[in-house]
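The following blocks contain the structures, represented as structure tokens.
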Structure I
Amino acid sequence: MAKPRYERYSWKQFDEDCGKIARWAKNKKFRNIYGIPRGGLILAVKLSHLLEIPVVLSERDIGVKTLVVDDIVDEGNTLSRFLGSLNCKVMTVSLYLGPNPVVKPDLFLRKKEGWILFPWETRTSSRYDGTI
């Protein structure tokens, strides 16, 4: 049995990708940003600083001018369920996109080719997926 392929995503890559997202988002005039727990929280905080907009912590504060972010849309089930729970259409961004998601974000920066190990995770913590 082959060992799973790991891709280490660095803080440098994260900073560069956040800059790309901020440039894409700048003229869209978002009022706030929401990070889907857990993986989207760090991305949301970083982008809130770059875009100078607040992070919202409650789904009831999400509106049409909210940017919704997550670290990865793999199969797309989390994003699909989340978007289905909202009362409005929002724009979405992820750092990574899996091969065949049921829903795609409006913007993604990288295609997933193995197990992604983000710099804020350990191998053990990156396997936990019971947040939603």
Structure II
Amino acid sequence: MKTLAKKRIFGFTLIELMIVVALVAILLAIAYPSYIKYVRKSNRGEAQQLLMNWSINQEIWRSNNPLYAGTGDLPAPTADHYDFAPSNLSATTYTLTATAKVGDDQNNDKSRDNLTDCDVLTLNQSGVKGPAACWE
């Protein structure tokens, strides 16, 4: 006589899978905004570094010429998320500006206190950085 033995099937139930999916969704909801903020801050840091290097190059240019350099003499840096432009060029002054590219997520960048927009960064011949909260 044959005995019908129940075979146990190993695997996950639908409920167990749904619990895992819910836990992953909760973790993503917490982690993703922090990740986006980190990416924006990293892109801002790159723009700040490029502005400072450009400023050094302006000072080197000015030590050999009567005026600070325009973009024809000293090309503006290039970056994926920012456009760079000089202004107020004279024998004694300049302002270098990095502006987040139109349509780029970098336009939503905020300072650490979440009060100051960091989509436009400036640096002048005296080393004054603006907005100050974005350079911390």
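Using the calculated result 26 for relative contact order in percent (Cα under 8 Å, 6 or more apart), pick out the matching structure from I, II.
This value belongs to structure I.
Supply the structure label, taken from I, II, corresponding to Cα Rg over 2.2 N^0.38 Å with the calculated value 1.87. Write down the numbers at each step before the final one.
On the way: I: 1.02; II: 1.87.
So the calculation was done on II.
Among I, II, considering only distance in nm of label points 7 Å out along Cα→Cβ at positions 23 and 111, which has the greatest calculated value? It would help to have the intermediate numbers written out before the result.
Values: I: 2.2; II: 4.1.
Greatest value across I, II: structure II.
For which of the structures I, II does the calculation of percent of Cα pairs over 13 Å apart, for residues 7-62 alone return 61?
On the way: I: 61; II: 74.
Going label by label, the one that fits is I.
Tell me which structure, out of I, II, gives -14000 once helix-only ellipticity at 222 nm (-39500 (n - 2.57) for each DSSP H run of 4 or more, over all residues; to 500) is calculated.
II
All of the numbers you see were taken from the coordinates with simple rules; none came from a lab. Note that the structure is a prediction, hence the values are computed from the model and not measured. Cβ atoms are built from the backbone, for glycine too; each structure is taken alone.
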